[in-house]
Structure 1
C-alpha cells in the first residue's frame, strides 16, 4: 500500500512576490495591508505542493520566511538587544531582553495565516506554531520560568484561534526541546509540561509535535544527532499527541531508526527522510528508506515527509525533492 506523504511547514517564497514580500518582512506593510499579497503567495505555495502529489499540504509559511524570527518583534514586554540579521545565519540570531510581561497583542501571525490560507484552500487542515521554549531561545532573563509561562499563554491563544477557525491538525514545532535532549542540557521531566501545556488548546483535534535539530542557513544547531535521546519524551507523550514527526535525515538519526518501533502505538510516526539540507535524494534512495521503515513501523501508522521545512531550499530542488518522495511512497 502507498505510504502517506506530508510536509513540515515552510515552502520556498514564490519568485513573483519576492520583492513585495521583502517589504512586508521589513515592516513596511502591516498584516492587513499585506493580506492580498500573502494570500497570493500562499496560493502559489499550496498549488506547488498539490502538484507534487502530497497527501497533506500546509500553507507554506510565506508570512514567516525565517521560521520564528518574526515573532519577538511582534511581542510586547521585550527590548531588542540585537536584531535578527538573516545574512549571518546562526551568528545573526536576534537577542531580546525581557522587560516585563510578554504578550502578543497582534498574535504571532500563525492564526491569521491559517484563516487566510484556509479561506482559499478547503483541503488545508494542518498548521504549525513554534513551541514556547523555541520562541524564547533568544531571550535574556535571569529566570526563564517567568517568561516561559507568558509564552505558553501566547502559544495557547494562537492555537485556540486556529482551532476556532476549523483547524484539523496542530503541529508544535519543537527544535529547542530536541536539541536540549540530544545535547543532554534538558531532561524529559523539565520539557514535558512545556509541550503538553500549549497543546491543551488543541483538544479535540489531531496534535503533532515536530522534533528536529534546527535549521538556520541549512545547518543543524548541534553536531550530535540521534533519535534515542528523544524516545523517552515521545513515550511520555502517550495520550497527549496523535503524531510525532522526527527528523531522520542525519546518519546518527537513521542508525537509530529501529527505536521507532518503541513509539507508543497510539502515536503515528512521520519520518523526515527527505533531507532539506542536501541535494534532492532520488526516488530509489527514498524508496529504500521507506522500505526499511516499513519493517519498523506498521504501514497504517507511518507517514514520510521532508526532514524540516522546505523554505530555505532552492525552489526547483524543493519541488524535485517532494516529487521524488511522493513517487517513492506510491511504489508498490
Structure 2
C-alpha cells in the first residue's frame, strides 16, 4: 500500500484526456470490479455549478470512457474501457451536480434479446465463443468440456449460468470474458493484509442457503436404468437437494453434484474490509488475512471498489473463502 502519496485519477473521454478540464469540478471517481458474471462499473461525480452539463458538456449514452486510478509518482490501476450507461443531473440548495455511470460492456450487449437454443453435447468453447462474439467480447480461460442444456436467457446471463453449472466463474474484464474454475480461487496473486492495514471490517457467517449434499439423477431410456451420482461436502448446517440433469454415466452425475455444491457454497464466510487505496486489489486476487484470529487465512476478492474523493483514496473489498477441497 502506498500511504502518504497524493491520489490521482486520469480520465480519457471519447479519446481525449479530460483530467485537467474536470479537475476543478471533480467530486469523486469510483471503480467497481466484480468477479462473478457482472460488468465492471465506473462512476464520475462532478459539480455542475457552472451549468456546463446543461449544454455542450452533456454526455451521450455509449460514449467511451477510460479510467486510471492511483497515486502521483506511484502505481496506477488501469480500470479499462467503459461505455456510458446512465447520466444523472441533480440540484438543490446544496448545489448542482452531474453523475456519469459507465459499464465495461455496452448497453446493447447487456440488454441483448433473449436467445432460445437447445445445446446437446456441444463443446463449451464453441458455445461460449458464439455468445462472446455476439457481445463483441473475447472468451478466455477454462473453456474445456462439453455441455447439454437449453439457453433461455440473454447472452451474459446465460454465460453466467453456464459457468456455474460447470463449476466455474465468468469474469467480465474489459472486453474479455474469463472463465475461472472455482477450485482455482484463492491461488491467484496472493497478498498479505494485516489487521493494522484495515480501516474497518465486517465479518458475516450465515447458514441459510448452504447445501451439504447433492444427488444428481437421470433416467437412461435406452438402457432402461437410472443414473445416479452424489457428493457430500460435510458442511455443518447444510441441507440436501436432488437434481434431475441429463448425464451419460454415474461419474458425470457425481461431478455435476460436486459442481453444484461448490457453486452454492462458495460464499461461506463473507469478509468485508475498507483500506487505504491499494491498486493491487482486484476481483479474483487472493489475500492472506492476518490478525483476525479464527478468521485468519486465505480468501479471494469477489468484489473490489476503488474510490477517490476529497477525503482521499480508499479500497473496499468483499472477501470469500475458497471452496474446501
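A short reminder: the numbers here are calculations on the coordinates, not readings from a lab. As the structure is a prediction and not an experimental result, all values here were calculated from the model. Cβ atoms are built from the backbone, for glycine too; each structure is taken alone.
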Review point. With P(r) over Cα pairs in 20 Å bins from 0, in percent derived from the coordinates and found to be 28, 52, 19, 2, which of 1, 2 does the value describe?
Key: 2
Point to revise | Winner on distance in nm of label points 7 Å out along Cα→Cβ at positions 203 and 307 once structures 1, 2 are ranked, highest first | key: 1
Check your understanding: Which structure, out of 1, 2, was distance in nm of label points 7 Å out along Cα→Cβ at positions 147 and 315 calculated from, if the result is 3.6?
Key -> 1
Check your understanding: Which structure, out of 1, 2, was helix-only ellipticity at 222 nm (-39500 (n - 2.57) for each DSSP H run of 4 or more, over all residues; to 500) derived from, given a value of -11000?
Key -> 1
Exercise for review: Given a value of 12.8 for mean count of other Cβ atoms within 10 Å over residues 51-58, point me to the structure among 1, 2 it was derived from.
Suggested key: 2
Practice item. Have a look at 1, 2 and say which one yields 2.5 for distance in nm of label points 7 Å out along Cα→Cβ at positions 75 and 195, as calculated. Key: 2
Check your understanding: 0.75 is what came out when FRET efficiency 1/(1 + (r/R0)^6) of positions 19 and 275 (r between Cβ atoms, R0 = 30 Å, to 0.05) was calculated for one structure; which of 1, 2 is it?
Key -> 2
Review point. Taking Cα extents along the principal axes in Å, for residues 35-122 alone from the coordinates of each of 1, 2, which one would give 60, 36, 22?
Key: 2
